[in-house]
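> I've put the structures underneath this note.
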Structure 1
Amino acid sequence: MNLKYDYRSLSTAERQIYDLLTTFRIDTENYEELTKRSGFSEFHVKAAVQLLKLKGLLK
């Protein structure tokens, strides 16, 4: 199941993580860098990455 979501329907955290991943081409498994750049906890970063993958926006 590969769903596509509208960018505007993403949460603030999901949008920020998505923007970081696409703008800076950070690896989706580089939680330390995503945590540092986003200001979110590692828990929230991991959750956002997993949700973006489930929504079909990341591989």
Structure 2
Amino acid sequence: MRVILWLFFLIVGIYALNRYKYRILNGVLAYDLLRKLVVRVSMRMPYLREKILPQVLGRSIL
């Protein structure tokens, strides 16, 4: 019974996170410290630096 209840709450939680992901993200990024932390951590990821950053800045990689 505990496993079924645990799975139920897990599925409901995943559904809620998926449905309200942008609202949650906007709420988290409203705090300056968290926004700076997210940017700092994301810039350490090579994929984001190489693929997304040039698109954001309008530059091409040569």
Structure 3
Amino acid sequence: MEQIVFLSAMLMLGISFVLTIAAILSNGLKVLFDLTSNYMRVAVFCFAIYIISFSAYLVIAN
């Protein structure tokens, strides 16, 4: 169970990094602080899921 939660946490972290880099490459640095961009909305959502799932992993592992 904890391996599944850990893998999903790492997947969400990777997706948020990839989306952030894609947003920077397509729209420049101004998109980093613009939450109306679809890239950044999804990246922030994925990062929130990462935080929740990594916290769950820490609780399950201990």
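None of the figures in this text is laboratory data; all of them are computed from the coordinates on show. Just so you know, these numbers come straight off a predicted model, no measurement behind them. Cβ atoms are built from the backbone, for glycine too; each structure is taken alone.
> Suppose you compute helix-only ellipticity at 222 nm (-39500 (n - 2.57) for each DSSP H run of 4 or more, over all residues; to 500) for every structure in 1, 2, 3: which one lands on -17000? Before the final figure, lay out each step's value.
Details: 1: -17000; 2: -21000; 3: -28500.
Attributed to the structure labelled 1.
> Quick check on the output: 13.0 is mean count of other Cβ atoms within 10 Å over residues 7-14, derived from one of 1, 2, 3. Which one produced it? Kindly include the intermediate steps, with their values, before the conclusion.
Values: 1: 13.0; 2: 10.0; 3: 15.8.
The structure behind it is 1.
> Supply the structure label, taken from 1, 2, 3, corresponding to Kirkwood radius over Cα pairs in Å with the calculated value 14.6. Don't jump to the answer; show the numbers that get you there.
Numbers: 1: 11.2; 2: 14.6; 3: 12.1.
That value comes from structure 2.
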